[in-house]
Structure I
Amino acid sequence: MILWEEFIQRALVGLNNILIYQGMLEGKMILPKEQFLIPGEDDISIKAGMEGILKLKTKLGKAVDRGEELAEIYNPITLEREIILAKGCGVVHALNVSAKVNEGEDVVGVLEFAT
């Protein structure tokens with residue numbers, strides 16, 4: 001439930017590029033330095049396996065490798081810990097920014113690269 005100015009600006013540039021490409025606007029497209037092409041439905045949502053305090057270890061827009069640590073959940077009552085790892089290579093597109101998460105809640109969304 002947070003809007004990051006940087007991502008809003010990227011989205012506006014992208015929409016403007018689409019309109020220019022389709023001939024609906026005049027102008028020159030502004031291409032970003034990095035581009036990720038994600039084919040198909042490769043959106044992986046990683047859910048919390050337990051209730052606890054969430055500590056994020058990644059950022060929006062970061063390219064991650066399989067097995068990279070994305071977040072940690074710690075339950076101070078049971079002293080249990082869960083490490084959230086990337087299931088594949090991709091780009092982080094969604095993060096749960098709540099301090100506390102419940103079991104089954106989305107923690108991190110990753111758009112996986114095609115293998």
Structure II
Amino acid sequence: MPVKARRSVCPISSALDVFGDKWSLLIIRDFFAGKTSYSEFLSSPEKISTNILSSRLRLLEEQGLVAVGEKSTRTGKPVYRLTEKGKRLHPVLDAIAAWALENIEGTEKLIAVGE
């Protein structure tokens with residue numbers, strides 16, 4: 001994200017400008033769980049809408065976290081993948097999940113993230 005488009009130079013604020021909306025980290029989580037197609041992301045338990053999913057995938061691609069690969073030979077539809085930059089979010093997701101499991105009653109580890 002260009003410096004002028006950021007709210008501030010604070011690293012937390014800058015990171016949130018890239019992936020801090022309600023859906024982006026859930027999409028990243030799904031990549032770590034092995035999802036690669038648009039329809040797989042739509043099948044997540046949070047029920048993201050199609051317009052939000054496409055806008056978030058586009059944003060994550062623009063930010064260099066996601067790349068659109070070759071079309072699947074099986075479906076003919078694009079396959080998405082995390083870039084190295086996107087993969088570096090794994091410890092962030094692990095930390096958020098660990099915190100939630102310890103501090104938010106009723107949370108459960110339902111999706112294995114990159115294990």
Here P(r) over Cα pairs in 5 Å bins from 0, in percent has been calculated and equals 2, 10, 20, 23, 21, 13, 8, 3, 1, so which of I, II was it run on?
-> II
Work out the source of 0.75 here, i.e. which of I, II gives that when FRET efficiency 1/(1 + (r/R0)^6) of positions 30 and 86 (r between Cβ atoms, R0 = 35 Å, to 0.05) is computed.
-> I
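Match the computed value 28 of relative contact order in percent (Cα under 8 Å, 6 or more apart) to one of the structures I, II, and report its label.
Of the options listed, only I reproduces it.
Quick check: -13500 is what I get for helix-only ellipticity at 222 nm (-39500 (n - 2.57) for each DSSP H run of 4 or more, over all residues; to 500), calculated from one of I, II. Which structure matches?
Here the read-out was taken from II.
If you work out mean count of other Cβ atoms within 10 Å over residues 22-29 for I, II, which one comes out largest?
II
Of the structures labelled I, II, which one yields 0.55 when FRET efficiency 1/(1 + (r/R0)^6) of positions 14 and 54 (r between Cβ atoms, R0 = 25 Å, to 0.05) is computed from its coordinates?
Numbers: I: 0.30; II: 0.55.
Answer by label: II.
Where a number appears in this text, it was derived from the coordinates with a stated rule and is not lab data. All values derive from a computational prediction rather than experimental measurement. Cβ atoms are built from the backbone, for glycine too; each structure is taken alone.
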